[in-house]
Structure P
Amino acid sequence: MKMFNLSIAIIDDDATQRELLRGFFKKLGCTVFACDSGENCLAVIEKQYLDVVLTDFRMPGMSGLDILKKVKAINPEIQVIIITAFGTVEDAVTAMRQGAWDYLSKPIDLDELELKIRKISEHNALVRENQILKTQIAAAGLQTDIIYKSPSLAAVLNLVARVSNSLAAVLIQGESGTGKELIARAIHQASPRKAMPFVAINCAAIPETLFESEIFGHEKGAFTGAIERARGRLEAAEGGTLFLDEVADIPLNFQVKLLRVLQDKEYQRLGSNQTLRADVRVVSATNKNIQQMVEEEKFRPDLFFRLNVIPIQIPPLRERREDIALLVQHFISKHARLNNRLIEGVSAEGMNLLMRYDYPGNVRELENIIERAVILARQEIITVADLPLQSAAQSTVSLNRSLNDQAEELEQKLIKLALQQTGNVRTRAAELLGLSERVLRYKIDKYKIG
């Protein structure tokens, strides 16, 4: 039995159940306050530090819903678990919509209760880690418009804050739409170069024949059409930051020239013999597997090592779902203002759909979805009808992969969803999936689902 250092208040008018739960939590290493009514527990909630309030739903005097509202008004960080009678799931759904962490049906399954307490303990640990990271980021003076809550993105920004003062080259990797340029700009803004230019280049958008002229600049007459001298992007970024987006798309024949600039800090305009100094900090980004390109000799290893002094990996949105609700509200506010629409939020069903979607286009795709919904919404609340999203399973269907592979992938997703919705209680998950518990155990072991 795992020990949890949590402070818990139990509210139940049934003395037998109250004492049973008190003994159970004591064995788990928790500090326990037991009360026979909501009214008698208010002083505890107001004066004591609490992690969890476990309350019966139907009691004389204050109901579980009344207690939930009171707890959230006193401290929104306290998690509330509601105990409901068998068959009154609608009460639990109402409570969860108003901020309850979870619910339990009577008679209480203590193994299930322990799982829910473990989840709260893990959640609290993540929140504390996130707060520490945010404090470190603030102490480092990092200012950014990036919207986030997840510990994984907080860790990225913590790394950004620590590397910004150096001159080391940074390589940002992540899927399309994850916000690589935002991270590059955050590095620039937190650096001593923030008063100097930030020059971004999309390397994939430059024709191969124009690369040298675009980066280094050219003299009048250097080639047909060069009617006057032109500064290159390198010169425009002098003293500041040069951001090479889609760096994996730099042509091989230009890579050696860029390498010389990074090594020697010198270059020449096209058609000129004059040597210019390059005082720039280089930050690059790619959504491609650049390490594999090096192995396949499609990208110079020496240039890769020069660019990859400080690697930063941005996790995709589907791996940091904690950020989705914050981003949704941010994009609603932004696009409601831009489009002069009075949109207040998203329905619970709509948010549930948004939380389950896998976002192959990441944050950029989420913003496009919300912008469209804001424009087309029929009410002041965005509903499921305004969100024509494919399910995560549908979005990955392809005739380029075998039926067996895709069926197994869907099976894994459904098992994970059932476990998530039942708090990892396998008996309930098996019921949802229409399987026996033995078969579910076999499939969990087969797919190595944690």
Structure Q
Amino acid sequence: MQIETSVVIVGGGPAGLAAGEAAAQQGVDVVILERQGEIGYPIHTSGGSWISELKALGIPSHLYHPVGTAIFLSPNREVAFHYPEPVTCVLDVRGLYQYLAQQAIAAGARIELKTFAQTPILEDRKVVGVTVKDRLGQSVAYRAKVVIDASGFSSIIATRAGLHKNFERYGYGAEYDLYAPNYDQDRVYLIMGSKVAPAGYAWLFPRGNGRVRVGVGILKPDADSEDARIYLDEIARRVPSLAPMLASASPVEYHTGLFPSEAPPEKMVLPGLVATGDAAMQGSTLVGEGIRYAINAGRIAGRVVGESIKQGDWSPRALSRYEDEWRGKYLRDLQIAWRINQRIARFTDRQWDKGLDLLKTLTPDQAALLLKGDFSPKIFFNLVTKNPSLVRTLAKYSLHALLPGKEPKEESAQSTRPSAAPTAEGA
């Protein structure tokens, strides 16, 4: 069986749905292929995000839970930032994805569920479609002018078409969504250290109505012998201060997820193929955040693909406008985030304590900007001029981030395991 369309999008996550809406708005035929039977299921992300970014994306406020206090824990330190007007939030992930699906459908896209994309269709070294297994188990060929791979970590079409290799460095996260009647719904926790999450971090993200996502993410292969699921089950014992808040709590959902933790891509386009979202390594490896980046990248990709088809030129040169626009907006900050991630992946418990000592010197707004991954020159200048003690450290971990080969000196190990920060997407 064969189906003809203008654009085929592989993956019904945030990047694919955003791309579907943007392409359909250009008046071209769009089909989104989703392997699951429900948009937004299963959940693979903790859903941490930033209110200002979501407002800019036009996400309705009922789809996220604002949080006014962010607390950071290392083995021997605690730092808290309070925001009278909350800046961070936790998403209703399933609700958000289904909202994006409705927007895509309203723009004219069609979604096919239980449809598993398998291989790209190649003709003369050009991608002209994908083969799929549909919900009846039948093989179907979807032929299209352009295929958009938004299949997330699996990046099934991009890898099989030769755009890039499988990801070798990634975060693996495990998480419970608990009903926890004693948990303070205005507190987010980020916890670092070898006893809690070697080469990673743990999190507690409230999402309203007594629910809280408690998770652990670990970088592979940085801590290849460690299992995030084991650390998750022991988090209350390993961090006794959390025990009262988690008393009488019980899980309602269990999630796992994978998040690429590699350098931003050199290439996102092949003849007939565009990759976006996690399939193109477009999230921030600083704290493993992907959703807002995926929506933005998907919108750029879908718009450029739709415009190119409408104009009758979907050559690699025409599609490369997507690469150019994305790089201009995001590449610099994501490169810095990746380089910092590589360094803090080797942090010892002592270094995490020192890191929190430094964090304590920041204002709440400054801390939010850094965690958000905003490394613009203006913000960097404001940070170092208002906090002279930051000059040496930020130069060590941020300025050197843009100078490959200029590795900062690390102090000798003080613990038996390394610790680091990014893991599960959206955390």
Structure R
Amino acid sequence: MVNLSGMQKTLSLEQLSRTFSQGCKPRDRWLIGTEHEKFGFYKSSLKPLSFDGPAGIAQVLQGLMQFGWQGVYENSLPIALIKKGASITLEPGGQLELSGAPLSTIHDTYIETSRHFEELAMINDALNIDFLCMGFQPKWAREDISWMPKARYAVMREYMPKVGLKGLDMMLRTSTIQANLDFESESDMVRKLRIGFFLQPLVTALYAASPFEHGKPTAYLSNRAAAWLDTDADRTGIPACVFEDGFGFEAWTEWVLDVPMYFIMRDGKYIDCAGESFRDFLEGKLPQLFGEYPSIEDWELHTSTVFPDVRLKQYIEMRGAAAGNAAWICALPALWKGLLYDPQAENDIWALVKDWQYDELLVLREQAPETALKTMFRGESVLSLCKTMLDISQAGLERINACDMKGESEVKYLRPLQEVAASGKTRADVWLYHYHHDWQQSVDPLFRL
């Protein structure tokens, strides 16, 4: 709330859009961040971890504190950890997420990721638990999964069924990998955002790794991506404004303003505003706080509740990949760095996608979860497009030439993606083969991979 001469004033469009434009930074300051989630389970039963109890999620968080992580609490319960620019948080169904620090190279990402799993392994051994890294929970039903004690999730839990059939599945039964990238200017942001949206279905196809639900095969190779197709269309998917003439920070701000609210915070407590309009809030007409105007903190909270396939913050989030192990985690930022941090590679990938149309992209996004690499686009398979994308990324990483102590470049982190492209088989395809052959139609072996 801005108070001038004793009079309450609302925030301007310029102030709101500055939330995003402040992310511009020169190329020599660009970093890359990586986030990844995984499902915790008890080894003895393969059932999901509860929050409390002697081997629950809370105990995992407490155990990780021995490695220098500091606890974040809500109602005296641990709900997150922070350390040196990184955080460990809980998704609604207890998926444990590492939001890594912004780092200079993918070599650093590999070290960060490896250290995280090493720390977690010590906790796992002590508690007889483990974590499953895949895009959609293959065995558990919604009712099997405990909700984490975060007040924001209670609001979302009530609202999600009103705006889509799969919102609760998305919250409870999906896990992802995400890469976060910097941009230099508004025009740079616009092109990166458009490239990101165009390529998400290709990334979804390469990362397809969730063909099961309730222990049985589904119609999808990426059940995770399929869940997003029916999750609150107002705040997910591909905003049309991104591809309109004149798109920029203010146009993105206008789109976010039109997304219905979830909540606001006052005195450390969430107030349910689900379905209300932030535009009304700007006019002092929010029913829950009639006559009050939002602060910039209210706006920043609201911006955190939009979930498109690519999200603009003060960096760009690439959100199309399903969860996987350390190799798959490092592959995603390597892919995007090669494509978007080398000028020639960015020009090359832009030349590939620049004439793709919004309506075509919507169809591609709907088809990719089902047929993955076999999906056809303009008479060409997604597999063929992925090979081109990977070649461009590899060339970009080679030109960047950031080497580790062994003299190896970041190209090596593309290996899982290149192996899928070479074979034409996703992790989902491989797992389905094993399910029908040596796994005796059981998904339990996935928990031991």
Legend entry - For 0.95 (Rg/Rh (Cα atoms, Kirkwood Rh), calculated) the corresponding structure among P, Q, R: R
Inset, instruction - Can you spot which of P, Q, R the value -14500 was calculated from, given it is helix-only ellipticity at 222 nm (-39500 (n - 2.57) for each DSSP H run of 4 or more, over all residues; to 500)? - result: P
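Given a computed value of 1.00 for FRET efficiency 1/(1 + (r/R0)^6) of positions 62 and 294 (r between Cβ atoms, R0 = 41 Å, to 0.05), which structure among P, Q, R does it belong to?
Working: P: 0.05; Q: 1.00; R: 0.70.
Source structure for this number: Q.
Read the figures in this text as sums done on the coordinates, not as results from a lab. Source: prediction; values computed, not measured. Cβ atoms are built from the backbone, for glycine too; each structure is taken alone.
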